[in-house]
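What follows is calculated from the coordinates using simple rules that are stated; it is not laboratory data. These numbers come from a predicted model, not from an experiment. Cβ atoms are built from the backbone, for glycine too; each structure is taken alone.
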Structure 1
């Protein structure tokens with residue numbers, strides 16, 4: 001990645017905030033670059049002294065670690081036990097990397113029910129997890145979103161959830177109707193719906 005025209009706006013312990021001529025705001029996790037590290041003991045010691053925003057900032061940076069190592073799993077377990085909508089949605093895609101797939105599925109489906117405003121994060125993680133036992137939970141969301149979009153075809157929050165839920169259902173069931181639904185939105189007259197369809201397709205059919 002060429003960063004020659006990136007300008008540092010802010011430097012924090014866990015991330016850098018950049019701007020570039022093309023993108024006005026770019027956040028780069030120092031866990032992703034290998035510049036940041038923390039032990040479970042240090043995290044447990046520091047956690048009570050952070051406000052909610054600082055806790056979420058840590059989780060949002062930590063989730064970008066390229067791989068989930070044995071040292072990372074106790075830290076992720078600690079974060080999962082803290083609860084809360086913003087924290088849980090921040091770590092959702094990392095939870096999908098857990099070796100214990102049943103625990104990951106339980107956490108993500110519980111969050112899917114508990115935090116409807118941030119469902120997209122959990123739907124993307126469930127697409128990554130691709131666990132067949134999550135299908136009934138996904139179908140419940142799919143049916144709800146289908147009904148809502150049927151009532152209001154301009155409800156883009158429910159359209160987004162419908163598309164990402166379709167991506168997750170395709171990964172768990174391999175039924176082509178879910179890909180067909182995502183594809184149908186790629187020609188939608190509204191740019192927001194087309195963007196969400198393009199992004200949802202990446203979760204349904206990941207590259208590499």
Structure 2
């Protein structure tokens with residue numbers, strides 16, 4: 001079960017909300033002087049249909065971290081393992097399942113062996129897929145040769161998070177709970193926690209060399 005049938009009267013990590021704006025600053029480069037403060041940036045503000053809570057449940061208060069729920073990538077459907085159930089992207093899998101058969105077959109033997117030796121792992125590290133449900137509008141994923149797919153899978157991108165201040169959110173319990181639309185099951189919330197933890201806890205290769 002991906003979602004809880006009964007929603008608790010409290011905000012939790014992974015909840016789907018409505019009614020919260022998304023804010024994205026864009027800059028041409030670092031603003032190192034106040035003299036060019038108004039020349040090198042703009043701020044995009046929009047109201048996504050749904051947002052997801054990224055703040056840990058115990059940290060939810062007047063400052064909350066959110067990410068918009070967005071359409072999935074067309075390329076996901078190149079991989080038959082993904083296409084069968086896009087939520088498989090949320091969990092660790094065998095190395096040959098992380099890419100399409102065409103990509104796997106084109107890898108050099110030594111790269112295949114390296115990946116096999118590494119064992120189970122995540123694909124699309126920054127992505128977490130939200131299961132289809134009646135609440136989500138369907139949309140068309142445009143494919144080659146006019147093989148278009150209608151779906152209502154949605155996803156979040158861990159890179160696309162932002163903080164927001166809300167006077168009506170005092171704590172997980174004291175919040176505008178009418179904005180809460182969906183609540184993840186315990187298992188699904190654990191999968192989201194595991195994947196986002198792995199995303200942020202990865203050790204870059206250059207640091208691995210230094211540790212050795």
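Each of 1, 2 could give Rg and Dmax of the Cα atoms in Å, but the derived value 18.2, 52 comes from 1.
Supply the structure label, taken from 1, 2, corresponding to helix-only ellipticity at 222 nm (-39500 (n - 2.57) for each DSSP H run of 4 or more, over all residues; to 500) with the calculated value -18500. The read-out comes from structure 1.
Consider the structures 1, 2: one of them gives 47, 27, 22 for Cα extents along the principal axes in Å, for residues 62-173 alone as calculated from the coordinates. Say which. Intermediate results must be reported in sequence, preceding the final value.
Numbers: 1: 47, 27, 22; 2: 57, 36, 18.
Label of the source structure: 1.
Given a computed value of 19, 16, 10 for semi-axes √(5λ) of the Cα gyration tensor in Å, for residues 38-117 alone, which structure among 1, 2 does it belong to? The structure behind it is 1.
Thinking of 1, 2, which structure, once relative contact order in percent (Cα under 8 Å, 6 or more apart) is computed, gives back 30? Traced to structure 2. When FRET efficiency 1/(1 + (r/R0)^6) of positions 70 and 182 (r between Cβ atoms, R0 = 25 Å, to 0.05) is computed for each of 1, 2, the one that comes out at 0.10 is 1.
Thinking only about distance in nm of label points 7 Å out along Cα→Cβ at positions 30 and 94, which of 1, 2 has the largest value?
2
-0.28, -0.72, -0.95 is what came out when log10 I(q)/I(0) by the Debye sum over Cα atoms at q = 0.14, 0.22, 0.25 Å⁻¹, for residues 78-133 alone was calculated for one structure; which of 1, 2 is it?
The read-out was computed on structure 1.
In this comparison of 1, 2, the computed figure 0.55 for FRET efficiency 1/(1 + (r/R0)^6) of positions 46 and 150 (r between Cβ atoms, R0 = 25 Å, to 0.05) is attributed to 2.
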